[in-house]
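J.: Input: structures, listed below.
Every number here is computed from the coordinates shown, using simple stated rules; none is lab data. What you see is a predicted model, and the numbers here were worked out from it, not measured in a lab. Cβ atoms are built from the backbone, for glycine too; each structure is taken alone.
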Structure P
């Protein structure tokens, strides 16, 4: 199981690097380049979904009770001290973002994607760091 967790972390890190790279000049590219738009939204979906999957893997690894939602998966990591509780509660909002990308992609506002969503990338890096720190101490 630990090997799969490490693989998932690597997948998130790769998506992070790609998003960091293609996120530059987002406002200029998003409306005029449909391929860019698709790639950006795809990687945002992948990274948000992978963060939720990582939470679920950690829950299984620690043999914790099954959460009732994607939000609950990440929030539970905070409840059990795997990541800081205040960070977990805020970061768990990535579950709503993932669901929005999956089900309401036709309603996407490029300003929100380019300004707000991409500005939250450092939180993903911090999420990974918290989990890696926990795994090293466990």
Structure Q
């Protein structure tokens, strides 16, 4: 963790290709409800998915999510993993992530901003001003 950001790089198995990919999980305290999952492509480009931190927390212990992102814990070949399924109009991907590594990432986000205290660091007046300013333009 550096300052206001928690970053965890980890390998994941892309189930469709049975190939490892590099993933980067990022949590920024300035957006306390969200986690960004970035997946490195073969061309070294990063494809990002933003999801609710609550979804990732819940996905460590049970199936969760509807729509574009779902998570579910599994045990495969004696390894505890979390299967992350992401969908878009272009297709879907199933990633297998080491559960302990993902849990370490989640624990670091909870140290930075405990569950239930996400709004304590948000300046609501500034957020409302941003929204109303963008609507006026």
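J.: Among the shown structures P, Q, from which was the value 13.6 of mean count of other Cβ atoms within 10 Å over residues 36-43 calculated?
T.: Traced to structure Q.
J.: Next question. Can you say which of P, Q returns 12.0 when mean count of other Cβ atoms within 10 Å over residues 28-35 is computed?
T.: That value comes from structure P.
J.: One of P, Q was used to compute relative contact order in percent (Cα under 8 Å, 6 or more apart), and the answer was 27. Which one was it?
T.: P
J.: Another question, if that's okay. Can you tell which of P, Q yields 98 when volume of the Cα convex hull per residue in Å³ is derived from it?
T.: Attributed to the structure labelled P.
J.: If helix-only ellipticity at 222 nm (-39500 (n - 2.57) for each DSSP H run of 4 or more, over all residues; to 500) comes out at -23000 when worked out from the coordinates, which of P, Q was used?
T.: The read-out was computed on structure P.
J.: Hey, another quick one. Just checking, which of P, Q has the largest value of distance in nm of label points 7 Å out along Cα→Cβ at positions 12 and 116?
T.: Answer by largest value of distance in nm of label points 7 Å out along Cα→Cβ at positions 12 and 116: Q.
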